[in-house]
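So, here come the structures, one by one.
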Structure 1
Amino acid sequence: MSRSHTTAEYADTASQPETRGIELVPDSERHGRARDLFFIWAAPNFSILNFTIGATLILLGLELWQAFLVIAAACLLWVLPGVIAVSGPAAGTSGSVVTRAMYGLFGNRIFVAFVGWFIGAVFLSLTWLASSFMGADLLRRIGIDDPIWVPVGVTLVVSFITIYVAIFGHGLILRVYPIIALALAVIFMLVTAFILPAVNWQYASPTPLSGVALWSSISIGFTILASGPLSYINSPDIARYLPRSTKPSHIIAATGLGGAIPTFVFTSVGALLATAIGADGFDVGIDAALFDMLPIWLGPILVIGVVLNTIALNAMTAYTSSMSLQAVGLRLRRIPATIIVGIVGTALTIYLVLSSSFLDAVNLMMQFLVVVSAPAMAIYVVDVLRRRFAYDGLALFDVRRAGPFWYTGGWSIPGLTALLVGGLLTALCLSTDVWAGPIAQATGYIDLSVPVGMAVAALLYWGLMSTSLGKESLR
């Protein structure tokens, strides 16, 4: 049964809330250009998290040039969200529906409920956490200093604005994200201009690393950075309104470059920042140390930038997570689903505000994120390439037992096996402060979670889909 609608109920404009969720976008309602995706992906990636993660690379013991190489290598992974984004306009629906082709009708419900919600909740909480800590620090400097209610209050205000944008949806995102991206570029370049004079360009690690210890730090840093692009399995949702005729190469380039350029530039600035603040800066917190380096007038502007970035990233996340709720099978319209996502993300953020330091929360959660996101991204990319960027939107909504994506009783053995095995191996190779898998321990705490998890998941999925277990998808 088709889920397409052509009435004004599903109009995609910036002036009214978008009610279309996973329903098919008819060709007559497609619009936009691939290059629009550049700014949509740039806005969420002008992030204070880039400064934090870049500084973490130096804290791990890397030299500047080593940190820059790790950042560049991780940014190459931005091509993957670009590849899977092509499935959005090809199918005309959300990525959480497209993944029925990978996991089966029932298997996809489990996948979307866990992966869609887990990734959504982590990123909602991480970026709200950033704005909460920085907003609270700014208010402390002007005399408003309650360690509990100030960050909680900042979280609630930012959460409300974010969900409001997510309710209006794709049309508003398309309209305002280019403006947000340009504003954030100016703010972050201003901040960079005051960081650079304090940079120690002759910086050398006090305890230079070599051998296994060096590769351990490089691999851990790479895993933290890789979790960013690997988590954007929602990229098809943003691209699904594009005309079916849009060239895949243009979608891949606009999505990939939009995420990679600001990530590379400002994560590199974060590494430079670490040489300026020294060990004492890590003790007081990177955000506080950064504020101390800036003139008084720029501090509030940076906080505004952090809030704008938070809204950009989390409005997109809440928007796509609401469609995940629909794809699970809950009888919810998109707007109520968006509100539910916002409540869950706000609750998790408040918990982290009261129980974690910002740096610890970012590093641990982004490392653990790859256990889910690395194999899931690998499977999605393989499926897109196998199908040569072509999906049948109507077939994805065929829920009959004889439908093309019924597979084995509604479950895709290839997809689920690749996801579970890939996730298990990712966890076994992961190296964090609270968990080091046996493979990581055996290699001297070298974190091979991303390459091993992705390679195993990709090869296993490709191989199993070539057997009788995957033949249903080719009907």
Structure 2
Amino acid sequence: MTVPTLPGQATGRADGRPSLGTQLLRRKPLAMMAAEADAGTGGPRLVRSFGVLQLTMISVGATLGTGILVILGESVPLAGPAIWISFAIAGLAALLSAVSYAEMAGLVPVAGSSYSYTYATMGEGMAWICGWCLVLEYAVSVAAVAVGAGQYVNEALAVFGSVLPDALSQPPGDGGMVNVPAVVIVLLATVLLVRGAKESAWINTAIVAVKVGILLFFCAVAFTAFNAGNFDPLLPMGAAGVSAAASRVFFSYIGFDAASTAGEEARNPKRDLPRAIMLSMLIVTSIYVLVAVAAIGARPWGWFDGTEAALVKILEETTGQPWIALVFAVGAVLAIASIVLTVLYGQTRILLSMSRDGLVPQVFSRVSRRTGTPAAGTLIIGIAVALTAGLVPLGALADATSIGTLFAFALVNVAVIYLRRARPELERTFRVPLFPVTPILGAFMCIYLMANLGADTWITFGAWMLVGVAAYFGYGRRNSKVAALGGSEHLDVPAANHQS
């Protein structure tokens, strides 16, 4: 496999290998990224088939999941009736990073998302750390979400008086042998992604429409029992309670960056990627706030304390119909399927970019001539995730995905600041408003949320990063293609010469 070379780029890697310090700081030129995206690294290239609708649904699909079905009941006791304000604050905090992603996605429309943005601005060392964090965020979070499939499948089957035994619906360590529903959902998503990205995107769009419809159905029913008195007093736990709840529900917004991994499959990425990211944030925030207002309007805030599956119980009590549980169980399974499909898609594209750079094996960047997808890499990732979801109790490793995600968000905010200063002449289809205040606030918000995570989570994350360091020195450092750049390690050309 060959990588497009640029003037001043050395083609050999055996001679003149840079020192460790030089290699860690060596940035990948934007021109090189654009050339790789257009040329397909000497082989078949990804197919540009996504419009703004599909891109938006990828981000909504990865963000709007089962969390809203359970996190509301856990968060209302912290904030009281002001929980809807907490969702709005968390949405604003996520927006601080989302606008940075929008600017970078329009400026660097490639498949690598924050990994590629970091490589272009902070060098190979930070790019590897970011990419390794994304491996944790995407692969482990897919497995963690898929694990819940067994529970929700059983809730649906229970309506008909039948359930799967624990041996087939739970992983070892949780009373089972293998979580069959989790394995099946991951493998089905893998098959879809191998067949073609366009087909997968349309199926995801249909699933997202269904799960949005289910949440809007909840709102319609809950508003029939609306009592404005439930909002008095609005702040029984004070501003501190609202802030505590906002920190908790912030993680319901993680996933909006999924569209940025589709930079090489968008028909007009410079225009549509920023639009998709911003639209997905608007849709998700609006739905979360609407669901929170409807739920509090239907039940006093104290009712939520200790109540599991609060949304389902509100519907059952309001309608008196037991089939409501079936509707929400099916909705939850669809939500899991949508998250697995979109996040697994993002994982394959992140590894494709890392593989192009030589930091992970080349199999992940091989694009099938027949399907226009990284078929071999997708199969490897899908099988690995399916086995993890079915057989491994994830525990603290799943919690550590929050740190990896926030770290990647923080790096994207820094990347925006760097490129505004270093490359002000680049054409930007979207510009972060109130620069540099917005990206600075976005980075500090991520750091603040990371600092509030528990010590066990940090220890697990640290262990993951040690594995990443070993992987870099064992493979990435020796095989890095960017390390083969000539003496002009910061080589780049004006934006006009490398349109994507």
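Just so you know, all these numbers are worked out from the coordinates, no wet-lab data involved. Just so we're clear, the structure is a prediction, and the values are computed from it rather than from any experiment. Cβ atoms are built from the backbone, for glycine too; each structure is taken alone.
For Rg and Dmax of the Cα atoms in Å, the calculated result is 22.7, 75, so let me know which of 1, 2 that is.
Here the read-out was taken from 2.
For which of the structures 1, 2 does the calculation of FRET efficiency 1/(1 + (r/R0)^6) of positions 77 and 165 (r between Cβ atoms, R0 = 25 Å, to 0.05) return 0.15?
2
As an exercise: helix-only ellipticity at 222 nm (-39500 (n - 2.57) for each DSSP H run of 4 or more, over all residues; to 500), calculated from one structure in 1, 2, equals -20500. Which structure is it?
2
Looking at structures 1, 2, which one was Cα extents along the principal axes in Å, for residues 101-332 alone calculated from, given that it came out as 54, 49, 33?
Answer for the origin of the read-out: 1.
Given a value of 3.8 for distance in nm of label points 7 Å out along Cα→Cβ at positions 61 and 189, calculated from one of 1, 2, which structure does it belong to?
Label of the originating structure: 1.
I have 4.9 for distance in nm of label points 7 Å out along Cα→Cβ at positions 125 and 293, calculated from one of the structures 1, 2. Which structure is it?
2
From 1, 2, which structure was distance in nm of label points 7 Å out along Cα→Cβ at positions 85 and 269 = 4.2 calculated on?
2
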